[in-house]
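Laboratory data are not the source of any read-out in this text; all were calculated from the coordinates shown. The model shown is predicted, which means the values in this text are computed figures rather than measured ones. Cβ atoms are built from the backbone, for glycine too; each structure is taken alone.
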Structure P
Amino acid sequence: MSDPAKVRRHAERVRELVATTVRTIKDPRLGMITITDARITADLREATVFYTVLGDATEQASTAAALESAKGLLRSTVGKALGIRHSPSLAFVLDNVLDQAKHIDDLLAQARQAEAETQKIAANATYAGDAQPYKEDDDEDDLDDADELVEQEKR
């Protein structure tokens, strides 16, 4: 078992190495790619690299194919730079952070619109019954009568 701090350092190094090496690849299928994260297993044998691509689904698919074809070059670069006994195998996963962020923004916009409609309805609302639904008790009069009775009994 490896030290978790060592695993995190290696994962960060893998992310940096893949990001710099991808820029040198001359594959026309490779789109506007950003390496967002890398995770490596505790035994340092398998690394998962997360990436985003600017563009539509066809550009994402062509970039995935370009990364698969360059996997050997990337793995050898990572293995040499890390200096560990076994080069980790690389797996590339499309990170759809942008889609999730857009979905969250849409949900927040819907919530704001619903809140505005609720406030509009509340502004025009009126009471269902009397304006003052609670009856005012004459508790003070009752107390005054009770005080008078106590005083009469004392005399």
Structure Q
Amino acid sequence: MPELQLLDAGHVSALLAFELDNRDFFAATIPDRGDAYFAEFDERLAALLAEQAEGVCFFHVLVDDDGSILGRFNLVDVADGQAELGFRLAEKATGRGLATAAVAELFGRAARDYGLTSLRAGTTLTNTASRAVLERNGFQRDGVTEFRGRPALTFVRDLREFTV
């Protein structure tokens, strides 16, 4: 059974494999990260882990039984009880409800462990799967924007019910 884990240095190889294996799949609905992202992967991951240690971001990975990574679920720009949720799921893991379940699990962690009271999220108009995950988890549409030049929607989710 896949497990949502807080990202740590032990995930680096599996995380890079996840990103490379799914690069074309992700690029179909969200802007590609570019070659520099992969060339500087170790340095970028070290910087992310430093931000996590400071409490300004919390990065999670969905780890399969074999140790491979099936998804990323990130809480970034943590401030004033809010954070931005971003996530991506491996192509081989889609259609099984894993992203919906991981986002739902993240609500409790965000509220209880990180003191968050609400989450913001966005998705490009072409990313219907991510939009469905957000809507199934009670996110409400909040506006229209652009993400790296692509039309996108913004969403918000109150987390106060999870602090009890």
Structure R
Amino acid sequence: MKMDRRQERELEAARKAAMATLAMASGDELKRLCLAAGVIGEAELLRGPETGLVSVRGRIGGGGAPFNFGEATVTRATVRLPSGEVGHAYALGRDKEKARLSAITDALWQNEARRADIEQLIIAPLRAAQTAADATRRAETAATKVDFFTMVRGED
């Protein structure tokens, strides 16, 4: 069945969100969930996993002028499943196993028959853990917030 452009955009956005969740996950947590879900299987490595550097840009000043902030280590991997799906992954750091597992998970997510299982068994728990960690960080930060205010005197 042919998808229309709206469906393609929605599917692309969902895959992008799933890949972002995989990229932010810890390697140990991803491996634990993949083992529990039984998704670690045969996958042909097409690229990597290999580690390299990417340039990181930043902005500073009132005008937000961009500048080269530095470099970050990134590991990438590309795999092909026996069923033909190709998965890609990029992860900060040098964890080659995380990049490989993320690529396999991405490839499995692209298979319509496996997508719901991947979302339920891997992506959703990772997303919930990341949301909880963000909430904890926000609460800790909010506890140190200082509200400054100016009292206006009536003499002006």
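In terms of distance in nm of label points 7 Å out along Cα→Cβ at positions 32 and 72, which of structures P, Q, R is highest? That would be structure P. Which of P, Q, R yields -9500 for helix-only ellipticity at 222 nm (-39500 (n - 2.57) for each DSSP H run of 4 or more, over all residues; to 500), as computed? It must be structure Q, since only it matches. Computing FRET efficiency 1/(1 + (r/R0)^6) of positions 96 and 128 (r between Cβ atoms, R0 = 25 Å, to 0.05) across structures P, Q, R gives 0.45 for structure R. Taking mean projected area of the Cα convex hull in nm² as the measure, the highest value among P, Q, R is held by P.
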